[in-house]
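Coordinate-derived values only; no laboratory data. Model, not experiment: these values are computed from the prediction. Cβ atoms are built from the backbone, for glycine too; each structure is taken alone.
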Structure P
Amino acid sequence: MKIDKEEKKLIESIENGEWRPVRDSMGLRKKVLAAVKTTMLKDQRMNIRIARRDLEALKARALEEGMPYQSLVSSVLHRYVTGRLVESRK
């Protein structure tokens, strides 16, 4: 697996002992889990038609990411509607 510059810096800082435990980590964990549960609540169903080529590409990308393709689609849509989906410039 290839490691980029940012990942190398993180690894070095961890190995150098620059990381400290978070105070009240259990309290923080509970808050984060509660936020995840409310954010990721999926209580609506949506059916769409999509080109076979696009669906196959979604499934391939989801496999690369190690997640179900439906979860990938949901994540992309969520990032889009919240303004956090950024177009990459290749």
Structure Q
Amino acid sequence: MRNAVAVRALRGHRLSVEFDDGVQGVVNVARLVRFTGVFERLQDHAFLAAVGVHQELGVVCWPNGADLDSDVLHAQVLRGQGDLS
């Protein structure tokens, strides 16, 4: 499993993510999740910008408990699909 080590929110529901193997890229959250349930608040850019990395688990997460699997994000970056709007 790859771990996220850094993340920051960008415009358009995108995240810039860096992984423990040095891979970096941009992922469009809107292509990965539906904005319902725990992910509903991610529609609000201010809340999306509260993103962080869970230090023990190495996943991208938010204060409400929403998180994104690092392996999925890593695969998106490697496929070059992350920076598409």
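For which of P, Q does helix-only ellipticity at 222 nm (-39500 (n - 2.57) for each DSSP H run of 4 or more, over all residues; to 500), calculated from the coordinates, equal -18500? Mind dumping the intermediate values first?
Values: P: -18500; Q: -4000.
Derived from P, not from the others.
Work out which structure the value 179 belongs to, where volume of the Cα convex hull per residue in Å³ was derived from one of P, Q.
Derived from the structure labelled P.
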Discussion item. Quick check: 14.1 is what I get for mean count of other Cβ atoms within 10 Å over residues 40-47, calculated from one of P, Q. Which structure matches?
Written reply: Q
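Consider the structures P, Q: one of them gives 2.7 for distance in nm of label points 7 Å out along Cα→Cβ at positions 8 and 32 as calculated from the coordinates. Say which.
Numbers: P: 2.7; Q: 1.8.
It traces back to P.
Looking at structures P, Q, which one was distance in nm of label points 7 Å out along Cα→Cβ at positions 24 and 56 calculated from, given that it came out as 2.9? Could you put the intermediate results ahead of the total?
Working: P: 5.3; Q: 2.9.
Source structure: Q.
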Item to complete: Assuming 4.4 is distance in nm of label points 7 Å out along Cα→Cβ at positions 16 and 48 as calculated from a single structure, say which of P, Q it is.
Response: P
